[in-house]
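Coordinate-derived values only; no laboratory data. Here the structure is a predicted model, which means the values were calculated and not measured. Cβ atoms are built from the backbone, for glycine too; each structure is taken alone.
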Structure I
């Protein structure tokens, strides 16, 4: 399938958000609280490009919970039509966008032009967010340790709260998306 076909297959952000069960409240909190910077020239540039975006995501993904609300604000300002695809139901596309050539990490945002050509790709995390995640993971005990699962779950709770409440992270996501779109 070409990217236009994948785009057509996707659901609107509203349908995706309505279907969410795990991170809906946190995603909506970020969406309702976040404000884009006054970046008028950039938004005009995006509008002139007439881009569309395909987002590979899943409801359970904390990174998606953080990144999608920022993306949606950017898409509104730049008049980018967004469609969501669930990763696990669209592995054929996902496997073309593996992180480090091996991981099905999400979200992945594929920006396309009106002809369906890929213009930019972004995801799954802004660089500073990746550093935060890596530092958190480095503090975990070995996977075979008796307390690994407990510590892992604590880490996920801490990361989710950080993603939801750390406004600096939100700005990092915006700046990372902007950088991908201005290359």
Structure II
């Protein structure tokens, strides 16, 4: 199987029938998604890849992998929308207010979409189920466990760090952990 990107030539109509994940221009078959090329028994060429999920809407619950943390702003990439894993380019922006606890680069946070403006998805972590759901130690990269309501402790080096923890911290299933390691 060959990995192709959207717009990449995958065949011609003289040899194959266009199938799912493809489109035709002037007799040439192109990929319409990131995925793997397959040819079935009927000589139909298809590109199989991850199912694309729509744009996050106001009210959706998202899981965000944080990529930039500044004094009052956190940016990240949305990796789950309403529990469905996505390969997205959607950037989430979280504005931190006042005395909110810390969020660090690399944290997975659960948030709610509150608006979409200028190509950016604005999110909020208000509510007990929102906040950091998965993280690692900032000192050594080791596994952490809940230490207090809004603190974690590293099981390897013993460091204690303040975090804006979700009440669901540490209870997430394997797909979220896989996504955390993938990014």
ask   = Which structure, out of I, II, was Cα extents along the principal axes in Å, for residues 37-116 alone calculated from, if the result is 62, 24, 17?
value = II
query = Of structures I, II, which gives -16500 when helix-only ellipticity at 222 nm (-39500 (n - 2.57) for each DSSP H run of 4 or more, over all residues; to 500) is computed from the coordinates?
reply = I
task = Work out which structure the value 14 belongs to, where relative contact order in percent (Cα under 8 Å, 6 or more apart) was derived from one of I, II.
result = II
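Taking volume of the Cα convex hull per residue in Å³ for each of I, II, which is largest?
Greatest value across I, II: structure II.
The value 13.0 for mean count of other Cβ atoms within 10 Å over residues 21-28 was derived from one model only; which of I, II is it?
Matching structure: II.
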